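I've put the structures underneath this note.
Where a number appears in this text, it was derived from the coordinates with a stated rule and is not lab data. Predicted, not measured: the structure shown is a model, and the values here were computed from it. Cβ atoms are built from the backbone, for glycine too; each structure is taken alone.
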Structure P
Amino acid sequence: MSRPIGVIDSGLGGLTVVAEIMRQLPKEEIVYIGDSARCPYGPRTMEEVRTFTWEMIARLQRENVKMVVIACNTATAVVLEEARERLEVPVVGVIQPGATSAIQASARQHIAVIGTTGTILSNAYAIALQEINSDVQVESLACPLFVPLVEQGIFSGDEAERVVRESLEPLGAFDFDALILGCTHYPLLKEVIASHLPRAVAVISSGEETAREVSSLLFHHNIQRKSGDKPVHRFFTTGGAVHFRELASQWMDITMPTVESIQLPMLAERPRVDK
């Protein structure tokens, strides 16, 4: 099937998932929307996150996508189940894949989760982890300063070191052996984050496992792209297109010939996409 995979995120972070999808599924075409103008989603109300997410989904539908990947942990926590009920195409979130990877990586089943305020307050990771293993011990910590760092292109250096060190300090009281980067922006700070953790701690990003789930669903529904033509990806941002493209090219090695800046007006109501 030649239709593209649609990926949405609150900003730049979802490109960490896109990069993994491109690596595992090089034939697939991707349409990406990053809502950088309204990023971060973490401090926003659930209704704001829901409205913004449905606006992005409505925009993706104009591109006739065959699957929607919600590459934002906050949006996944708020909208995933609703989207699966209402959309006619498969919908993938990033929380369950991240939880699965962490369970596999943790020998002692003592796992820490860092994420935006919204994701941590939703308790979505603890629920997902305990659905897999009811005996798992979970430590959760909101790190609201990480997303603004990434959106500014600050992935290393003195400021990044200070913010990460101070943010992670409360985790020092716990003896966990795996840490979930519960926001798709956070992998861009992975080296700095890892440097402030015990060496034995496995740092889990959901991108790889999410791409595997995408692959599995494509084959299950027989909607994988079979064309031998080179895929053409499209990227949209509600923020600055030049800044978006430069950061993506510099830090994620994603080539973007063009990035289109778009506006997503507030919807009076969520789009009707009932089956």
Structure Q
Amino acid sequence: MKPTQDRPVFRFAPSPNGYLHLGHALSAFENQMRARVAGGRLLLRIEDIDQARATAALEAALIEDLDWLGILFETPVFRQSEHFADYQAMLDRLIAMGLAYPAFLTRGEVRRLVAAHEAEGRSWPRDPDGAPLYPATDRLRGEGERRALLASGKRHAWRFDMAAAVARVGRPLSWREERDGRVVDIPADPEAWGDVVLSRSDAPSSYHLSVVTDDAAQAVTHVVRGLDLYHATAIHRLLQELLGLDAPVYHHHRLILGPDGRKLSKSNGDTALRQLRAEGRSRADIRVLCGI
């Protein structure tokens, strides 16, 4: 169905790299509920950009679980793997604007730099998730050295020159967050994240670049997702501003935490919805477990 602008557009965007768990169910229910209240449309996006982990079998299981939950989406389904050229086009625009640079340091090299710095009793700046910011080494390389490294075939990522990007916009940014039935402006601080990855040698796009590209392509007006992505919205607003993309209204819902207090994760093997189904749990049980 061709996107229209006369109705709000919501989307649920899971990754088929594991089975859905209660956290995914909560997000799907939240999107469905808000779309119904707003008289809006609900779309499904399959975030399968990680081709090493995403599989057709896991995608089929994901859709089966959503059908069992009673979450209905418009078709056709949007798959990131069908839009790699779109992400490359956005990256090319940022490179042409002088806002992205090739980054050659490996994760091991970054860890050693950070460890050596902190061993001297000095703190290394960290992002809102607690990860060390990327060193300035690659950003400060001369153009000749960059060209030589690229010509040598050395593996690299492309990173966002955050300070240059913020300076290019030249004014404070904010995003619109829906809270308790009203929309408030939240100041955006993208520089807190440092020079984030835009694409890697093993993936055509980062989450940050693909999510703003996809939301624009699907004409999404309302993004409903977990609180774990709240602060990252600052990066998305900066990219939207630079690339001339419309900014949705955001709502970041609570997370379902495990017994140890951390958010649920497929990679940590948290209980999958299909396991709960096999144990005899009903759709109503899942809603109760989600606190709905």
Structure R
Amino acid sequence: MTTTLLHCAGRTVGRYGYGYGPGPESRPYLHPVTTLAGTPVTEVRPADHLHHLGASVAVPDVAGYNFWGGRTFVRDRGPTELDNHGVQRHLGWKLRDPDGFVQELGWEADGAELLREHRTVSVSALSATAWALDLSFSLTNRSGTGLSLGSPATNGRPGAGYGGFFWRAPKEAEPPAVFSGTLDGEEAVHGSTADWLALAGDGWTLVFAGVTEETRRDPWFVRTAQYPGVGSSLAAHRRLPVAAGATVVRRVVTVVADGRLDRDAAAALVRKAATTA
């Protein structure tokens, strides 16, 4: 898969390439993603979680196969190394421009395609100090039979319902602040279904917003103390069934801003991003 650079306001703000496959991290990802001033806001293969690859779409359990990387959480055994990793295989570009692309991917395991993904990514300027990344994905069950998507939470590990859109931010000396329109702090925001949430670090802020009603119903997965990361959870509390031929669609817009935004400024940029989405 050819590397793609994303440009906004005359600057390169993102690089989209393929993961460290073949193996557990075989998936495409965005890194580095930067603010308009050039501050990096993604991290790849950090020491604490080598399978964290910038901003990507990853699911830890698709019909028993791991499309997340790292260890698999097995009921009554905890995090366990299993040889059950799938691959997100690049099938082709439908569109590839400086401000975005449309891509087809096959989610394959044991020589069979389980899901066919249609992924769309676009960027747009919001102000002199902020821009928006619009990422949508549709997963169609191509296995010929019903399957389901799961997470460590659905396998017996409460609170670990990650899987879907996920953004790994840079680890700094101090954990970033996290807040939504009404909540503050990791404990409060994690697991909530807020329309948007913000992660504010040293000189940068990321504001994540679900664009569709289905996406807004998915709980947010949030980490700040252990590591800085935000995800929109497809299977936070229960497995997500996908009938043969059915499609799961999600869409998240991420505002990438210079500076440490407060609640009002974050909300204003989300509103502006919604008008350009």
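Taking 22.5 as the value of mean count of other Cβ atoms within 10 Å over residues 35-42 derived from one of the structures shown (P, Q, R), identify that structure.
P
Please compute distance in nm of label points 7 Å out along Cα→Cβ at positions 75 and 115 for structures P, Q, R and give me the label with the greatest value.
Result for distance in nm of label points 7 Å out along Cα→Cβ at positions 75 and 115 over P, Q, R: largest is Q.
Out of P, Q, R, which has the highest value for relative contact order in percent (Cα under 8 Å, 6 or more apart)?
P
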